[in-house]
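Some structures are shown below for you to check.
Nothing in this text is a laboratory measurement; each read-out follows from the coordinates by a stated rule. Just so you know, these numbers come straight off a predicted model, no measurement behind them. Cβ atoms are built from the backbone, for glycine too; each structure is taken alone.
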Structure P
């Protein structure tokens, strides 16, 4: 009989892309396995998971809104409703295991599965665990983490340090730089900068790029600019008529963007770093300043200390970011050093290791 697994979570690319990587590894190891994703209605997983060729069901769940307390009035109702919806999904699908990758939707799915005695697995991509994962970890069968020292959040005997799973399209990419640049309709003769603020965009990065957009063309640099939805319209207007600027809110084919890029500007979330290590690109990190325990700054500093990246604070991005990129673009030796050092930190088999442990546990 085919085994069935639910993968729950989402909200950002940092949760969705490792979920897709784990799903791919499970399918590779057991092609007969049946997978179902569960996500939050209205969140990006409801669009991105079907694009990756996977099936998903949505539940009514939302997180606590810190900026507008009035928006939290319906939260208890949504939470209760989500548990009814999850119980219905579990009854219909009858999974052999449930995997949580973080995000609002993972909590009711894993909590309900644990109450029914279904084996549950967690993937925690950050060095600072989220609150719901800490709660769920108490009863989880196995917790997969990216780095050492996670015993302060989870039971030590159930932790597996595996790294962060990177999508196979990035790990297995053999695209040339020219193929990447042609994909965006740009000129292979010119150095190319990729600016990405993650799946939802990055205000600090976008505003810094927008303020100095002319300087890219003046220095014969091309720009691939992923803005996220909130800044997309403004960026499109700024980029209009500039043949050296390509801009969109989201890049589904990041393997082409990485192939095209000579230099990358990025946030320093755990998944962004995992992908950039595999891509072996010189990176200027601009950490998201409001991440829990400021863990994005910790992540970036870890790379800077290994001469595997540069860092500009979000608060200083408008003054320093573009100048840092321009200086790096002129320094081929520095680019080569950064590229070589970040490449040494790449982990390409995390998804396979997670899939192997899950399949072994549910066979036992």
Structure Q
């Protein structure tokens, strides 16, 4: 079985081709092409939907051609076509979805609509023969989820974010601090030299009795800290300018130290909440396996913290490779192959859903 998948849920255009020769061996990734738009959106401080969709239209034909060339196959050798159908930006989803449907119609082959979150959810098992039951922690720019995974297509949502997702909180705090976009890597880089115990930031809903998340209050706590830790001569205009100059003025090491400490303290607060909620989920379900995926899972401190916690508690820990954590088509084509092997199919009339939920 050979499947081609397209991912255009946000600002990455991606195409991947996967082949499994038989059920007894792991799948072989024949091609994976990704075109990032970070440079396009960085000047806006976030993703602009119209700019993203226009770039998808321009880049997708080239990526399809490159992927087919890398895989050294023809369109007639593809057994099915897949695309992300949600969640995501409507204008972006339409580009990849329409292209995959057109290819499926032209080749007379099946089409599979794939949930972007399911792609993340299954990515820690990429290349393996089967999906083992696990508690999955998905952390990305738009989602923070704890999911009880019993098998392909059999999911139970245990906890979700009630406001800002973890990745969204990273981006918003980075913007408050005058850092670049995306905010996660910027904060992680500065946190490496900071003191995570310097600022006592809240761990929201840590003892709420459920498995839901909330990171909006943490973001607000960082905002309220800014006026208290500003060198007066650096403050011009609004208080949001306070730390924007801290990392730009090399004359005072104290400013860089404050910025690093804030980043480290914020990052540790997020990690503490994700770790404790995940551990509670594993213990409540009596599961012995925790998986981590999504864009925020690229954060090394989060990976190592969860790995150490799982090792201490006798829990198997699986995390997707960094290249599979950010948006890509490899995870989408992997999910498509598993769903097709499980007997799932999609209708060509099936519409995209920007607010698509992860359901069984």
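For this structure, a couple of remarks:
- Test item: Rg/Rh (Cα atoms, Kirkwood Rh), for residues 124-195 alone calculated as 1.26, pick one of P, Q: P
- Among candidates P, Q, the computation of relative contact order in percent (Cα under 8 Å, 6 or more apart) that gave 16 used structure P.
- Calculated for structures P, Q, FRET efficiency 1/(1 + (r/R0)^6) of positions 44 and 228 (r between Cβ atoms, R0 = 30 Å, to 0.05) is largest in P.
- Source structure of the calculated read-out (distance in nm of label points 7 Å out along Cα→Cβ at positions 84 and 284, 2.8) within P, Q: Q.
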